[in-house]
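Take a look at the structures below.
No value in this document is a laboratory result; all are computed from the given coordinates. Worth saying up front: this structure is predicted, and the values here are computed from it rather than measured. Cβ atoms are built from the backbone, for glycine too; each structure is taken alone.
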Structure I
């Protein structure tokens, strides 16, 4: 990628990266997501008669949720990711909806809502997180359960930025990872080209995350009517740099400025 990598063609996130993300990230993270969900479901007796998976990506976690037999809705913003999800879930009773999670409006309230793969960290602008929590509250039935994971502020503090290469089939990619030294977020430039000999031009996607302060998460949940039931590392032996949260809807959201 050396000749063109300094001047790649920029494309929107996930417009070219969907298949690579599904393979490189989805397979590695899914077992931890399933373990965290299973433990919380058993402990808090979540009602799984209807579930919405918000930020469903390529549908890996949704596919796992089909085993519970309830009504399922998957929500995602990327058309390319949803196309992969549609193929993965072919023959399953799942409704897929393309929607920005900051403007979440489900066809009907559900009993459980999940938001995994640190989807909330991709909300980087002021007010984004609060808007998402208000949408989650409106999407749940009274007493409904919310389960999500996120990377908190301070995670990986002092970790070094770096590069890594990933090859899947005829797609070659280079990931240029920049970590904020104070643990406030990350920026990952993913450069890709197809062909064994690099026949196609280099394209680049930029993926940014904001690692939210824990207090902001707690306050946003409270303002949207949620009571936190559990807050723990997403992995059993985890350091707390990736957090799994369970909350229950106790009341409706408080309007901004109220």
Structure II
């Protein structure tokens, strides 16, 4: 369950389980409710590919970007200060327990900020599109890069992906995870391989296409996602993708998805 409601909103037989959990700022009662949440789909005629990153939280195939909030980075000084206070207190003392509690509350605030951001950003992406494709990144492997581990963890891409999938089901939209291989290296226009290092931020291809690296990747992600549900996309066909926006894309995607899973 997301958020909070007056318990009188639900019939007693809908409340199936109660769990009491302890957080740094107190105790909470979590109620498991047996209700099916479904929202009436509102077709938009849009299909987007999403490329998550560290510079921007994500860039989509329309060229729109969402800023990376960097909640942990912004709170680092305060967290270090609180951690020092803990280490200075005598073990087992009441003052140490208070210091630990303050540190825990700060970490909890960062965690809640990330979750709130992931929910709102995923909800906006799903409600504004009929089809969303994103990369199925192996975050556990990526955080082994110690130079980027903290920034990757702070971005919480996996949490964002979970909410994309969740809201896709709630709002009846198609959300597809695609393999990340070569999405940044292949040209979204001609399909040729254009090798880049992480520091290379612009995609420049011999075919004449010049794009922001993340925009190029998001176009490839969209093409992969559409192909995955049985809609043939021509990588050279940006116009073809745009043309779908003028048709009933919601019905087209829904039909193709049912065929591919049938």
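Name the one structure among I, II that distance in nm of label points 7 Å out along Cα→Cβ at positions 31 and 231 of 4.0 was derived from. Before the final figure, lay out each step's value.
Numbers: I: 2.9; II: 4.0.
It traces back to II.
The value 22 for relative contact order in percent (Cα under 8 Å, 6 or more apart) was derived from one model only; which of I, II is it? Please report the intermediate quantities before stating the final value.
Values: I: 19; II: 22.
Going through each structure in turn, the value belongs to II.
One of I, II was used to compute mean count of other Cβ atoms within 10 Å over residues 167-174, and the result was 18.9. Which label is that?
Values: I: 15.9; II: 18.9.
Structure II accounts for this read-out.
Of the structures labelled I, II, which one yields 22.2, 69 when Rg and Dmax of the Cα atoms in Å is computed from its coordinates?
II
Hey, distance in nm of label points 7 Å out along Cα→Cβ at positions 47 and 119 derived from one of I, II reads 3.1; which structure? Present the calculation step by step, with values, prior to reporting the outcome.
Details: I: 2.1; II: 3.1.
The read-out was computed on structure II.
When Cα Rg over 2.2 N^0.38 Å, for residues 15-86 alone is calculated for each of the structures I, II, which structure yields the highest value? If you can, show how the numbers build up before the last one.
On the way: I: 1.14; II: 1.83.
Once Cα Rg over 2.2 N^0.38 Å, for residues 15-86 alone is tallied for I, II, the winner is II.
Determine which structure produced the value 6.8 for mean projected area of the Cα convex hull in nm², for residues 127-182 alone, calculated from the coordinates; the candidates are I, II.
On the way: I: 6.8; II: 4.4.
The read-out was computed on structure I.
-14000 is what came out when helix-only ellipticity at 222 nm (-39500 (n - 2.57) for each DSSP H run of 4 or more, over all residues; to 500) was calculated for one structure; which of I, II is it? Working shown, then result.
Values: I: -7000; II: -14000.
For helix-only ellipticity at 222 nm (-39500 (n - 2.57) for each DSSP H run of 4 or more, over all residues; to 500), the value -14000 is produced by structure II.
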